[in-house]
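Structures are listed in the sections that come next.
Derivation of every value follows stated rules applied to the coordinates shown; laboratory data play no part. In this text, all values refer to a predicted model and were calculated from it rather than measured experimentally. Cβ atoms are built from the backbone, for glycine too; each structure is taken alone.
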Structure P
Amino acid sequence: LQSEEYLAVAQSLSTAELRALCDHDYEIATTLLPIQTVGVQGDCRSYSYVAALSTSERPIPWTTLERLARVIPRLLHNINRVVYVIGEAVEFPVSDITRTYLNDFNIAHLQWADRLANEVLNGLDEDQRRDPALEVCVNRIQQMPVVMVPIHFDRDPMERKVSTLRSYVLRPFITNDFMTGVAALPGRDIPEKSILEMARRIRARVPLTSRVMIDLTAKPPGTTEWE
C-alpha cells in the first residue's frame, strides 16, 4: 500500500520526475536549517527556510541532487532554497544558530572565505600562482557570491554542545539577465574538483568554520544572492 504522503507527492510530479527521484539505492539525508533566506514568489519577495541535502555516496550524485533542489520547493512551500553540504552525510539535526554580529571579526572571515574561493575560480594555488591542476573557470559563470551562515553542524544533541562555528555557502550562478537563472552544477557547468577545492581551503584556513555548502537553487524560487 502507498501512503497518503507518497500519493500527494506523486500527484505533484511528472512520471519522469518521480522515476528520477526514486531510481537510486543510496541515502540522501535532509536537514532543515533554522534560518530563512529571501526568495521569489510571483512578483513578491518571500522569506522561507533552507533545506540542506547531504550524502556519503561517492561519486557525488549531482544530477539527483539537482532534481531534488527543483522539486522540494514545489512540494514544501515553506522552503525556498536547497543546498548540498559538502563532505560526509550530516548525521545530527541543527536546532539553533551561532550568535553572529556584523562586525570586523566576522566580515574579515567572510572576506577570507570569498578570497579563497575566487582564487580557485581563477585557477590559482594557495600561493596565488597558476595551478595547472585547476581549470580557470571564472568565465563559466556570471556570479559566485560566498555567504556566511550561523550554522554549526555535526553536534550530537546528547552532548549539548553550544553552537560556536559558522558555515559558508558557495553560490555559482548562470544567467543571461539576472531576472532568472540556474545554479552552476558541479561536473556539468563547473568542475567538481574546483568546488571541492574551494570547500577544502575554506575549512582548512578560515578559523571557526563548520562546513561548506553549495546552493543548488534556481531563480526562482531562490534569488541570486542571499539575504
Structure Q
Amino acid sequence: MTARVLVVEHQKNAGLGQLAPRLRANGLELVTVGPDTGESVPGSLDGFDALIVLGGAMGPTEDERAPWLPATRSLITEAIDSETPMLGICLGAQLLATAAGGHVRTMPAGPEVGLCKVEFAESASADPVFGGIASSSLPVVQWHWLEADTLPLNTEVLASSDACANQAFRVGSKAWGVQFHPEALGPTASDWVDEDPDSLDELGLDPRQIIAAVTDAEPRLGAAWLPIADRFAAVVTQAS
C-alpha cells in the first residue's frame, strides 16, 4: 500500500521544491493542503502515514494572520503523540517547537538569508534521517527572522549554525524540525526576493547576489539534501 503524506503548505511560493519529486520517487503519495490549494487543513491525521509542514512568512502563533495554524499545531501534536513521522521546515520547525512546549523568538543576531552553512553534530550519527551527514558542514538556503530558542523536553539537537543554535532537531522518536530550507533552489530564492525586497534592502543584501549564489550551488544543494528525502521516505514506509 502506498504511504500517504499530508503536506501543509502555508503559501504558494513555499512548496516542497526539490524534495517533492524525490519523495514521490520513493513511493510516497503527497496530499497538499493549505490556503492556496483549495483544501483546508484537516482535523486529524486519519488516513495519513506522515506529516510535512512547510515554511511561510508568518510566525508560529500568528493565528489571526493565518487562521489555519491552530489546526496545524494540533496535527503536529497528534503526530508526536502517535509517533507518526513528521518533518517541519522553517515555520514548520517553529510550529513543531511551539506545539511541543518550546519557545520561538526573533533572532537577536539578526536574520539568516540566502546561501549559508549548517553544521551537523557528531551526535547526529544515530539519527534515522540525518545520521548520514553527521559531523558535516553543508550548504543550504536560509530565510528566517525567527528561531526556536527553547526546545521541548525529549528533544535532540542535530545541527546548528553560528547565528542559530537549533538548526535541526528531533522531538521524540519521529518528529524532525529544520530551520533551514533543504527544498529550496534558485527559483524559490527568486520568488522570495520578489516577495519582500524592502527587507533585503534594509539588511544591505543584494537580491541578485542571493539568487546567483543559490543557483550556482544547486548541484551541491541536491547532493546534500535529496538523500534526506530518501531517508525520511524510508522512515515513513517502515512506519506505515
(request) Using FRET efficiency 1/(1 + (r/R0)^6) of positions 5 and 141 (r between Cβ atoms, R0 = 30 Å, to 0.05) as the calculated read-out, with 0.85 as its value, let me know the right label among P, Q. (result) Q
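With mean count of other Cβ atoms within 10 Å over residues 117-124 as the yardstick, tell me which of P, Q scores highest.
On the way: P: 20.0; Q: 16.9.
Ranking P, Q on mean count of other Cβ atoms within 10 Å over residues 117-124, first place is P.
Computing log10 I(q)/I(0) by the Debye sum over Cα atoms at q = 0.08, 0.09 Å⁻¹ gives -0.26, -0.33 for which of P, Q?
Values: P: -0.29, -0.37; Q: -0.26, -0.33.
Considering all the candidates, the number was obtained from Q.
Hey, log10 I(q)/I(0) by the Debye sum over Cα atoms at q = 0.19, 0.26 Å⁻¹, for residues 93-180 alone derived from one of P, Q reads -0.95, -1.19; which structure? Can you show the working numbers first?
Details: P: -0.95, -1.19; Q: -0.80, -1.37.
Going through each structure in turn, the value belongs to P.
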(request) Identify which of structures P, Q gives the largest calculated value of mean count of other Cβ atoms within 10 Å over residues 101-108. (result) Q
